[in-house]
1. With distance in nm of label points 7 Å out along Cα→Cβ at positions 12 and 68 coming out at 3.0, pick the structure among 1, 2 it was computed from.
2. Between 1, 2, which one scores greatest on distance in nm of label points 7 Å out along Cα→Cβ at positions 4 and 36?
3. Here distance in nm of label points 7 Å out along Cα→Cβ at positions 20 and 60 has been calculated and equals 2.4, so which of 1, 2 was it run on?
4. Who wins on distance in nm of label points 7 Å out along Cα→Cβ at positions 28 and 76 among 1, 2, i.e. which is largest?
5. Of structures 1, 2, which gives 30 when relative contact order in percent (Cα under 8 Å, 6 or more apart) is computed from the coordinates?
6. Which structure, out of 1, 2, was helix-only ellipticity at 222 nm (-39500 (n - 2.57) for each DSSP H run of 4 or more, over all residues; to 500) calculated from, if the result is -8000?
7. So semi-axes √(5λ) of the Cα gyration tensor in Å, computed for just one structure, reads 18, 16, 13; which one of 1, 2 is that?
Structure 1
């Protein structure tokens, strides 16, 4: 499985690293865990519904999510934010 990131997520991760280093460390930990086992219980991986029905979500911490979609053998992370930010997008 190949993992990649959208330009928006790369930009967000740079900002998080600069402003919230502990959160950035947690994100790195969860992404490493995802690479090893995408269904690890602490990730709470789940398929989304509605206008995001082609997407999946993992939990970084209580209120932070990162969304991805699958494209053959590639996983593309395309959105990161709070629960409210990522699920209110149209």
Structure 2
């Protein structure tokens, strides 16, 4: 694909280009730190066709598996990705 790196810091997965965030998916952790609620996904229109938002969701899934937490996709885009990717069912909270 391309060499963009997805980074994570508390509350977001993101991609930077030229020192500027060009794509971001935000989440909040529940009190017990066992649930992350995905609440927003956004990407610069110039990134269209590169699958960056879907890669942000995939990065969150990898993170959730590693940390043994569940994801609740409230963001319409993330919800669509979960609805159409059965392999993510193991980390999806309902």
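1. Numbers: 1: 1.4; 2: 3.0.
Clearly, the read-out refers to 2.
2. Numbers: 1: 2.6; 2: 1.8.
Between 1, 2, the highest calculated value is found for 1.
3. Working: 1: 0.6; 2: 2.4.
Value 2.4 for distance in nm of label points 7 Å out along Cα→Cβ at positions 20 and 60 corresponds to 2 out of 1, 2.
4. On the way: 1: 2.6; 2: 2.1.
That would be structure 1.
5. Working: 1: 30; 2: 22.
Only one of 1, 2 returns 30 for relative contact order in percent (Cα under 8 Å, 6 or more apart), namely 1.
6. Values: 1: -11500; 2: -8000.
It must be structure 2, since only it matches.
7. On the way: 1: 18, 16, 13; 2: 22, 14, 11.
Considering all the candidates, the number was obtained from 1.
Quick note: the coordinates plus some simple rules give every number you see, no bench work behind them. Since the structure is predicted, the reported quantities are computational estimates derived from the model, not experimental observations. Cβ atoms are built from the backbone, for glycine too; each structure is taken alone.
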